Structure 1
Amino acid sequence: MGSIKIAPSILSADFSRLADEIQAVQRAGADWLHLDVMDGHYVPNITIGPIVVEWIRKATDLPLDVHLMISDPDKYVPEFIKAGANWISVHPETCKDLKTSLRRIRELGARASIAVNPDVDLDRVEGNLDDIDMILMMTVFPGFGGQAFIEEVLPKIARARDLVRKKGLPILIEADGGIKTDNISHVLRAGAEVIVSGSGIFKTPNYAETIGKMRKAAEGL
């Protein structure tokens, strides 16, 4: 397997010292930062908004991978991109016209991604492949960090990878939810190449060692 990208999810970081946490995972070898945006409507939790993303942008030069778990992404996409988001993931069920939403993300200078919940069919993705740069496969139901990995999603990750390969498109497959050093190999084998991990990194004593183990899991696959 080729090189993978590790995207620590700051939802599991210590927010009382967030700048230090960001610098720590950057030094430890993180490729991206994953930012979970929740509005208390689409999901029951509330997290961060564009102002926090803007502050994070000033604290790091890593790509910011922003996952919008909000009920009206079209209204806020421009603000998040202006704040510094490089990637924007939206859920198809939250968009009035998914294709228009994805094209707007690209027009504003970010890369577009569709987020797929464990109970959402890949049919919601297939008709929009020409308008995306990534598919975010959720391996938990969105809304809270620290959830247990749902193994039943693995075959769907493999189907997403096959779908992209058959079309010959340069679309990344990202996986997010409950991924740690002890199960990452299963996710990679299924076809994911961008790995989001929150507690799997931030709740370990040595970020560099943890990220190193994650990369090692990709060797030989």
Structure 2
Amino acid sequence: MSARNYAKEFEAITEQADRAEKAPSLLLHACCAPCSSRCLELLREHFDVTVYYYNPNITVPEEYEHRKEEELRLIKVLNSQVETGCFPGMHSTEKAGKIGILEAPYEPDVYLDAVKGLENEPEGGARCEKCFALRLSKTAQAAARCGFDYFTTSLTISPLKNADLLNRTGEEAAALNGAVFLPSDFKKKDGYKRSVELSSMFGLYRQNYCGCVFSRQPDNNINERRSFN
């Protein structure tokens, strides 16, 4: 059985969205401003996008607020482009729509409970799988509750994250919560490279670790720096 091509599946759905009379609504789980920058640049051309910043894995409150504020700042800049019809340095057209925000709770204790017993797992292992499941499940619940046509996540833009795992996790969350998951592999077609360019363009804060206290361990920081810097 051949591996699924999530990027092609995404393209097929976006082509269908472009033929609709009204842009389908999409709830984007955004892990951080740098990663979501390219996702938002692309998605706002095809969908009515709302960002859901649910990241309880960021266990230091000050770090959480800093990253959240950067996400809000990015959205404000992108929306100002739509308002003025001016997209300097962007791969954007007049089809680009404004981006909404759906407030998400900050629940670090929920994350810590979810990964209890997995504290010493390596980055990318069982602890991360639990983290992905928690965040995508909460996003699926919000998408179903608020009637979004689709939901997806910016996490697939990272070259160090398993797109197959993330898509399967998103689809499982969708099935359990009565939502529809939009498959993606945002790193394809130089998506990650573009996110680095946009981060530089907008002066976004690029963190050097995933967010949880466990990823700050010396052995783990090497990989996280590769991912975010």
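Taken together, the values in this text are just the output of simple stated rules run on the coordinates, not laboratory data. Predicted model only: the values in this text are computed from it and were never measured. Cβ atoms are built from the backbone, for glycine too; each structure is taken alone.
Points to keep in mind about this one:
- Comparing mean count of other Cβ atoms within 10 Å over residues 8-15 across structures 1, 2, the highest figure comes from 1.
- Structure responsible for -10500, with helix-only ellipticity at 222 nm (-39500 (n - 2.57) for each DSSP H run of 4 or more, over all residues; to 500) calculated and labels 1, 2 on offer: 1
- With mean count of other Cβ atoms within 10 Å over residues 32-39 computed over the structures 1, 2, the top value is the one for 2, the highest of the group.
- Per distance in nm of label points 7 Å out along Cα→Cβ at positions 24 and 120, the highest-valued of structures 1, 2: 2
- Among 1, 2, structure where relative contact order in percent (Cα under 8 Å, 6 or more apart) as derived comes to 22: 1
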